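Engineer: What follows is a set of structures for review.
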Structure I
Amino acid sequence: MLRLHRIPLAAAVIALALILALYAGAGTSKDSWTWIDVISEGGTALMAGVWMVIVLASRPSGLVTRLLALGLAGIMLGAWADCLDELFRVPKDHIWDNWLEDVCTLGGMLALTAGLYYWRHEQLALTAHLQKRERLFRDHRAFDRVTQLANAGYLREQLRIESARQPGQPCALVLLDIERFHEVNRQHGYAEGDRVLQAVGHMLLLNMRNGDLLCRYAGDRFAVLMPGTTAADAHGLARHLCFMVRHMHHHAGGDVVRLRLRQAIAPADTGAAPEDLLAALNRSIDTPAAVAA
């Protein structure tokens, strides 16, 4: 992972060397040093640098990573300048040393605070993503081997449970089919086809509501159970899911694979048996008139 961040790491090392050269060139070495200050301030610079390397080694590039690393780099440089101030005597008419310490430290604290703020939002998004799988985790049911989503058997059982638990309450079932999925398998291989299924599953999870249940129904088909939702409202939600998948950039080797979904929607609160409901949706999505988005 550090190979992705060679430029910021090199910039931090160069900045450390430049500050050392600045103090060595503009000041004179002190006869005696206050070792406790040197160790404290130098240790702060060292630890901030270590934390920066840990952050860069643990995360991909992005806004949060840049802000966290920039903040820690600023604190490191400020503490480094403070440490060098204990080793070199700078003429009193030179005020750049104080400015250097203060600007680096304050700027680092501000960048680190902003990074932590966006990191919190990132964690909330990940938590919401995991909550969408909670229903499956809690019941310890079978996972689909490829996508780690619930399978068709679990979907049928949830349809029965939802109908018995909230009779008379609206509930919708959406069936989504990846258009021309067989071409991905033929052109790029079945392993790449599995990666497409995983990518589509993740995109759907990220953009559906927490209370909905996503399953891999069969092959290249996904099903979304939407409790408390009318079929009319489900159309809008399904269009949003299709829109997000359509704007994915899935890379297969050197090619960008464009993905589109077909959708079929039916109310799941009519008392129909799950097998009959799913069979009707399959027939609907297989017709030429099925909605593609």
Structure II
Amino acid sequence: MLAVFLKTLPFFALIGTGWLAGRLRFFTADATAWLTRFVFYFALSAMLFRFAATLDLAALFDLRFVLAYLAGSLAVWALGFAAARRRGVPPPEAAMEAHTGMTGNTGFLGVPMLVVLLGEPAVGPVLMVLTLDMIVFSTLITLIVAGVGHGRMSPAVLLALVRGIFANPMILSMAAGLAWAAARLPLPGPAAEYLALLGAAATPGALFAIGASLAYRPVRRIGPALWLSLLKLVIHPAAVGISALLFGVTPVAAGVMVAAAALPVAGNVYILAHYFRLAEERVSAAILVSTAISIATIPIVIHLIPKG
């Protein structure tokens, strides 16, 4: 257990360094935004393309894996929605809380960290979780909030949703990489070195940007934030773990799925909350609280994975 904690410690130390830089205002909010933009559009995209371009396509898509992750995550979504409604939260806000409780920081934290900690076999499952989170669940929350909040789906909302999905550099880079892999084209030496060099900036850049962005998040509505953190860090990995067992997912892929589900709340959930003006304080606090608590919970999950 101590060995696993020590392996994860440098990743969270980078987040802490970014947070300290933000708190001391050495790294401003504008600087954080530009660093995030660099990681999102360049470094992380290079990493994802390189992973996807060298991936065995059969290792990416596994129907049992997809069904297990969807079933477990939707169960958590339903629990989060029901709990929010029981507190008297309006349906659109309840939907946003439910989305918060099952959407992890797979892109900025999961891809860089889990591939290092769990090895190359984790690449395919992590990319699949990332794809499902970005396409399936982001689409679902947008449709639900727009439909419940306005009573109808306008063409403008649907067009913005489609444009957002296909303009996402992570989706584009993975799609381009998979197309390269499907064509069975080798990566030329200089191109592979370029992608490796640029992609190497993704891990420190993303983790530092996560920490710096947390420094500018106010901590209010701590009660709901603690519940949403419990939902994300404990109930979500437990639910997908049970679902993986029921669907017969292979042990390695199931372990990666559980580890991905154990990640803290994703920062892009706040972007949706801010866009729809729904539960912004609760979502912001949940991102901060879940990230802080995950310093202790993620090593436990990583330690338990080899034990089944």
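Read-outs throughout are calculated quantities, based only on the coordinates presented, and are distinct from any laboratory measurement. Since the structure is predicted, the reported quantities are computational estimates derived from the model, not experimental observations. Cβ atoms are built from the backbone, for glycine too; each structure is taken alone.
Engineer: Out of I, II, choose the structure whose coordinates give distance in nm of label points 7 Å out along Cα→Cβ at positions 37 and 253 equal to 6.5 when calculated.
Structural biologist: The read-out was computed on structure I.
Engineer: A further question on this structure: Of the structures labelled I, II, which one yields 1.4 when distance in nm of label points 7 Å out along Cα→Cβ at positions 269 and 285 is computed from its coordinates?
Structural biologist: II
Engineer: As an exercise: distance in nm of label points 7 Å out along Cα→Cβ at positions 45 and 205, calculated from one structure in I, II, equals 1.0. Which structure is it?
Structural biologist: II
Engineer: Separate question: Of structures I, II, which gives 35 when relative contact order in percent (Cα under 8 Å, 6 or more apart) is computed from the coordinates?
Structural biologist: Details: I: 16; II: 35.
So the calculation was done on II.
Engineer: Then there's this: Of structures I, II, which gives 1.39 when Cα Rg over 2.2 N^0.38 Å, for residues 13-52 alone is computed from the coordinates?
Structural biologist: II
Engineer: Matching task: -21000 is the computed value of helix-only ellipticity at 222 nm (-39500 (n - 2.57) for each DSSP H run of 4 or more, over all residues; to 500). Pick the structure from I, II.
Structural biologist: Corresponding structure: I.
Engineer: Out of I, II, choose the structure whose coordinates give percent of Cα pairs over 31 Å apart equal to 50 when calculated.
Structural biologist: I
Engineer: By the measure distance in nm of label points 7 Å out along Cα→Cβ at positions 29 and 173, tell me the structure among I, II with the highest figure.
Structural biologist: Answer by largest value of distance in nm of label points 7 Å out along Cα→Cβ at positions 29 and 173: I.
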